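Some structures are shown below for you to check.
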Structure I
Amino acid sequence: MLCASSAPAGYSANNTDCNDSDDTVNTPQQYYVDADGDGFGSTTTAMLCASSAPAGYSANNTDCNDSDDTVNPNATEIPGNAIDEDCDGEAQTALSNEKFDVVNISVSPNPFSDHLTVNLPIAFRNDTFNIKIYDINGRKVIHRKTLSLINNKLVVSNLNELSQGAYFIKITNLASQKSVVKQIIRF
């Protein structure tokens, strides 16, 4: 015990520092249990006296399956296996083609640069559609939800972020849940 009116050098006036050997942290920090060690935590929390997440913990709680290190927000989705590997809330299915009357459905221009126009028959004028674009490995790279027709056309714009190459566009009629898949080329 020291007898002084103020704390001398190397001492503190309180005892609230949870780790006196680490000057970057003085109060417990919230971390998330990372049981599978993939760097993404679960919703289970722990208060730890550490300036960064120690082994077995993460600074985020974005893992949708903390018992499988191949399932996390940075994982590559494998279409058709009924598992949501990338934690986006959707287990991608294979590029099936449950047709909804593909007659007179066209996609132009093809090849495209920054936008595509999907031309649909007038019978679909009151329907809404989802557009998904997949790379040649079947990974979803673009998803545009609930698009409505304008003059029997769906315009998918801002596609210049895609690299040059071959892709597939999946057009899904939300009313019937039927889809058509077409190959497209980005130049």
Structure II
Amino acid sequence: MRGQMLERWRNRRRNREIVDRLYEALVARARNPFLYEDGGLPDTVMGRYEALCIEVFLFLRRCRGDSALAPLAQDVVDRFMLDMDHSLREIGIGYQGVPRRMRKLAARFYARVAEFEAPLAGGDEAALTRAVAARSFAEVAEPGGAPAVIATYMIEVDAAYRKVANAVLLTGRLKEEGAEHAA
């Protein structure tokens, strides 16, 4: 009995390490200067939130439909929401205001998931560009061609993620060892 409890604890700890490694990689990708300099996302709290939403969405899209990755995908979403909760508290949102703000941020995230999924699945870059403009650049006065840059980026990362083996993701990595591109 005691041995089983220790084994479950070790497995949970190992899983948490994998999820943390994946989430940290997604956060690092969301901090890529390309997204702000070339992609035109505003380098603000909400601009960084948009970048992270895009990265988490693309990861979830890779995991979707694969039963081996479903628990991992859920754990990454839970980690994302926990990070958002901590961030709200760090910037001084009061204890009672955090749940309301979390509901709004979660709704924004899932609205993006719904808006981006169909054009990305259908390979419709023009529709994806419009969705990115409407969601990720809603607060930008003149986004110019930036939404198209982000849409192209999303298509490229999505294609790269599809090439990553489940075994690699299950070790907490977004790309094969030695792989240089996109994912």
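Values quoted throughout were computed directly from the atomic coordinates according to the rules given, and no laboratory measurement underlies them. Source: prediction; values computed, not measured. Cβ atoms are built from the backbone, for glycine too; each structure is taken alone.
Observations
- Distance in nm of label points 7 Å out along Cα→Cβ at positions 55 and 119 - structure with the largest value, from I, II: I
- Comparing distance in nm of label points 7 Å out along Cα→Cβ at positions 47 and 111 across structures I, II, the highest value is found for I.
- Identity of the structure behind 15.4, 43 (criterion: Rg and Dmax of the Cα atoms in Å, for residues 63-142 alone, calculated), options I, II: II
- Structure (I, II) behind the derived value -24000 of helix-only ellipticity at 222 nm (-39500 (n - 2.57) for each DSSP H run of 4 or more, over all residues; to 500): II
- Structures I, II were shown, and relative contact order in percent (Cα under 8 Å, 6 or more apart) at 27 was computed from II.
- Structure from which 62, 43, 26 was derived, Cα extents along the principal axes in Å, options I, II: II
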